[in-house]
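Please find the structures below.
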Structure I
Amino acid sequence: MSPDEVRIVVTLAVVTFALGVLLGFIGAGGAGIVVALLTTTFGLPVHQAIGTALAMMCFVTISGAVSHYREGNVAPKVGLVTGLTGAFGAIIGADTSQAIPEPMLQMLAGVGLLMLAALVWARTQFGIGRAGLVSEPEWAGEPKRSPVGWGLAGGLGLTGGAAAAFLGVGMAPYLQLGFLAVLRLPLRQTIGTTMMALIFISAAGAVALARHGDVSLPHLIGTTLGVASGAFLGARLTKRMPRSLLRVALVGAPLIAGGMLLLF
């Protein structure tokens, strides 16, 4: 790599470490926040920023999902079904996004993140609310689900994957909302299972976008080093932090990223 590319790698690794701690804590892959960072601060075109962010998210979610699995924060069957259908949706979304002009795509990504932040706020405020201040019982494993339940999980993955690769926003809040409200997973298992599903979604979306030349290797290396190392640490904090703080982080991350995409 050239000296300029090395500088980009080092700068991004340092800047994104703290971001990785936050993302591991809330169970997000961070694509939307990284897209906002790469476009507004490092000047990447939005299509290339999306492809780079999704490729980064693949490595980050592997790191975070392993840590969450060890902590008992994953519902593996739900994660697998949602992830596989999400991978198919990601391929569709990545190919479709190529026809969208960059200014419009950046605006759509920002609006999407703000909407996701609002949805998560509504769910945590009215659905978990007061109960969120009380410790959850130990996770007893996945319950049996009907064919309709598994169909809902597949639909959640398909739509979330398509939107993730189209907008480059990761869709972690959308998946988390579905896991909480539709599949009735506890909050901690919602976070870990989201990480698992995003492995499949981000990998499929990144490969599809790489075929269009929309991945920057120096930016990918820098963000992956910083975010992945931080996410592994952050995942270990999920069970140890107050759930009120966890709810604030779940809403605040997409809200800030959406504002960056719309304002800069």
Structure II
Amino acid sequence: MTTEASVEAAAMGDASGRPLLVARAVTKAFEGLIANRDIDFEIPRHSIVSIIGPNGAGKTTFFNQLSGVYHPTSGTIVFEGTDISHTPPHEVAGLGVARTYQNIRLFQNMTVLANVMVGRHVRMHGQWYGAIARMAGIRAEEAEAERRAFGLLELVGLARSTSSELARNLPYGDQRRLEVARALASDPKLLLLDEPTAGMNPGETKQMTDFIARLQRDLQLTVLLIEHDMKVVMGVSERITVLDYGEKIAEGTPAEIRANPRVIEAYLGKQATA
């Protein structure tokens, strides 16, 4: 059942059939090294899409361009009708794109609650002088941010009692959940998950896979993930894009990707068809 926190955190997208994000001929070069070359890519609304490929295939570079960390050398990235190809990360976040990282990037010496509230920053409107003066509007906005943060901790399965713990003291799997809660605090329409099950044991991986599916369903989110665990990818994705040497070599449903000879040769291996 959708909780109150789920309803409040939901970022409802346009009901039209247009993709949420469209990338066209995206190329990224680093001093002559081509990390991505002429990638065309779309993300349907309210779907779970995965990007897979060998190490060094350009997956994270492409992710970084979608979130504004890198800007394409050429090509365009359009999110909800806005060209974000050269938009800085904080503005991309403000438009509705949030992300996690392969290597967890929590504020380790801040509390669990404070980490989530930091993620709310792009939706807050108070100015620094209002915070110093403790103006009524600022106090109300901070109280609302705290209430929503507690709701998100509940949503991702973290007990309220953990809110005052330092982030570094959480178990690894809970740190992953906290990073997702922080991303959700910005009310995203598109959630980018970079290796969300990295370092997890099989039980934790299963829980995270179920959690991602529940988030998409309950919040009507659109989710894009990079993931090496093929059980996760095949189990949760509606569509998969495969990169190799910086180029897109295949795209389709899990069944189509599993049977694609070029993907088997480049990445999955023959055991994938067994």
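Just so you know, all these numbers are worked out from the coordinates, no wet-lab data involved. Nothing here was measured: the structure is a model prediction, and the numbers come from that model. Cβ atoms are built from the backbone, for glycine too; each structure is taken alone.
Things to note:
- Label whose coordinates, when helix-only ellipticity at 222 nm (-39500 (n - 2.57) for each DSSP H run of 4 or more, over all residues; to 500) is calculated, return -10500 (choices I, II): II
- Looking across I, II, the calculation of distance in nm of label points 7 Å out along Cα→Cβ at positions 190 and 222 that yields 3.5 traces back to I.
- Source structure (of I, II) for distance in nm of label points 7 Å out along Cα→Cβ at positions 30 and 142, computed value 2.7: I
- Looking at mean projected area of the Cα convex hull in nm² for structures I, II, the greatest value goes to II.
- A value of 19.0 for mean count of other Cβ atoms within 10 Å over residues 230-237, calculated from one of I, II, originates in structure II.
- In this comparison of I, II, the computed figure 3.6 for distance in nm of label points 7 Å out along Cα→Cβ at positions 62 and 174 is attributed to II.
- Value 3.5, calculated as distance in nm of label points 7 Å out along Cα→Cβ at positions 78 and 118, assigned to which of I, II: II
- Structure from which 25, 24, 12 was derived, semi-axes √(5λ) of the Cα gyration tensor in Å, for residues 70-213 alone, options I, II: II
- Once relative contact order in percent (Cα under 8 Å, 6 or more apart) is computed for every structure in I, II, the highest value turns out to be that of I.
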